[in-house]
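Colleague: Each structure below is given as structure tokens.
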Structure I
Amino acid sequence: MNQIRLGIVGCGGMSRSHARGLGNLADRLTVAATVDIDEERAQKAAELFPGAKAATDYRTVLDDVDALLLVLPHHLHHPIAKDCLEAGKHVLLEKPMANSEEECLDLIETAEKVDRVLMIAYCMRYHPVVVRMKQLIDERAFGDLFQMSIWTEQLTMYPPDHWASKAATLGGGQLFSHGCHYIDLLLWFMGRPVRGVHVGTNFGTPWMEREGTSNVCIEFENGALGYHFGTWGSRGTRLSKSMHLHCTEGMLEMSHDRSKLILHKGGKETVLMEIQPGKHTENEMAHFIECITTGRRPLTDGPGSLQGLRVIWRLYEAEQKGKMADLTGLGLDQFGS
């Protein structure tokens, strides 16, 4: 397969953020189809990619593509991804994978059965600054990591009848919908979680049925701590989208615009890396292409992504009971324990 034929299903804002970086992959990928229930939106997206077919039903383009990027409301992830996999197509599925453990397991099992790539679009794993931070932590370049703090402050307001305002279609609240990115990063950087606590509220975000503001603290096996604060109600921000990694010999900071990696040590700040601001989703798509062409397992595969969602579900359950969450035993070999 010399060039992957990609279909984009869902042509809203998230799909446009993916589309901006696809031009850099033109030697390996061509967008063959754009799909949206809004015909005008599908057509406008198709105009960005010469030769792309616009459609309102994903089933009508399955013969024209090898793989699909699914950028859909969360409650549609499972049925449409399953259809595409069973049609023999590779799937890059926007996060979160699905709204229930049963649906996630079904997608994982379907992908294994048909021998197709199922990759979850946790784009932050592929961001150049995050990748470099992970390398430095793994190398223990600044000692041991003992605290990782992540902030995501933004104003995300949907009308009351929008699918993202409703818990049943969103699958939860801000933590499930957006915080899943950062739970995934905490697990990737820090390993196995032991216990944790979540406190969420829709005070300040009354358009949300579930929490629009979320605070999470997790303890890991080695005693290190991870923290995530997220809000969709920010009317102003300083930290915006930032990360601080406290190590025994210095602190690494990902700047609020995600363009710089800064070392804080001995009262001095040193810029270790600087890139163009942006999501850099082209790196995620390049990994997807590599997995299709080489058979490599995705870094953000189904089983690993489900482990992160199980953390969130256990945090939610414990919050309802007013207890600390037990976060042990989340591997696929331990389901049901």
Structure II
Amino acid sequence: MSKRGMTQKRADEREIVLERAMVTRHYVMTWDLERCVGCQIGPLVCPKDAVIHVEGEIVDGRLAKRPSVDIDPEKCVLCGICEVMCPKNAITMTINGERENPVLVYGAFPDLIQSTIFDKEQFDWSRKDFVIENCPTNVISYDEEQDTLVVDDEHCIRCRQCEIASNGAFQVVQPWQGKVELRREKCVEGCLACADICPTRALHIDDEGELVLADYYCIKCGACMQVCPVKPEIEEYEFTFESQGVTKTILRTRITNADELPIWVERWRIRHTPVQSAAWIEALSKVADDRAGAMEIDSKRALKRRDLLKALVGGKMLAGVEE
């Protein structure tokens, strides 16, 4: 029997690949499991429940097995929603060998507004190695020919550590707006699993072995909440919205014990190009609560905070020099 039009799945410890070969369109979607932090955004936004959260494992307070995802090829329709929303850029989609995303092409989803810009004229070049070494995804490099720092924009996760490391020569726009709180007194004694999974240094272990929050670096992925042994309690409720003259009601979930959780991540809004579609509104309603009056940490204030500089590798010594 011909497999044309059927979705084929290949998987190992490093990646999951779905492939669908049709007469004129050849779809390939890849999940990089080494980049994935099991943040739960993919399972939340998938309209077909094809993305499955895989739990991690904690042993003696440390993460022994990272959380991840699995994909049900029979449910996945290769819509591309999870690729747009992935905060770690762990998903790529190609059609006929070229990067293409159906929900973007057909206007069902917007482009997220995000950027990392470097101003070489404002940069103290004695910090070059410091900046490069403190990029957690290794996307910053030195271009000797152009005498500048360049960013692999496709894989940059907008953690803003380069902003602090460069003393403002980098300017980063994150797509997600929100906040993160660490309530250390509510943690399970000896547990540091959230620092193990955090893709930035928002949660890290300091020189004294203590769990510390550098909130400005948080990308609002929520992976820390997924590995925390103190689990959220969930209830469902109906959410009604209108899109293009059609009223739709869906079931949403909300956390009822937020005040009891050791780590709390809120997503308020997301910066994006204009779009009005039921698919976008439904996905956004599952991962964010709009708080129009809420304010994020300002970058100018962040540059003056010594705790953010000390959180970087080698930053403690530099902070001592600048104080």
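Here, each number is a calculation from the coordinates, and none is a lab measurement. What you are looking at is a predicted structure, and each value in this text was computed from that prediction instead of being measured. Cβ atoms are built from the backbone, for glycine too; each structure is taken alone.
Colleague: Quick check: 1.00 is what I get for FRET efficiency 1/(1 + (r/R0)^6) of positions 79 and 303 (r between Cβ atoms, R0 = 41 Å, to 0.05), calculated from one of I, II. Which structure matches?
Modeller: Going through each structure in turn, the value belongs to I.
Colleague: Ok, one more. Work out which structure the value -4000 belongs to, where helix-only ellipticity at 222 nm (-39500 (n - 2.57) for each DSSP H run of 4 or more, over all residues; to 500) was derived from one of I, II.
Modeller: It was calculated from structure II.
Colleague: Sticking with this structure for a sec: Have a look at I, II and say which one yields 22.4 for mean count of other Cβ atoms within 10 Å over residues 31-38, as calculated.
Modeller: Matching structure: I.
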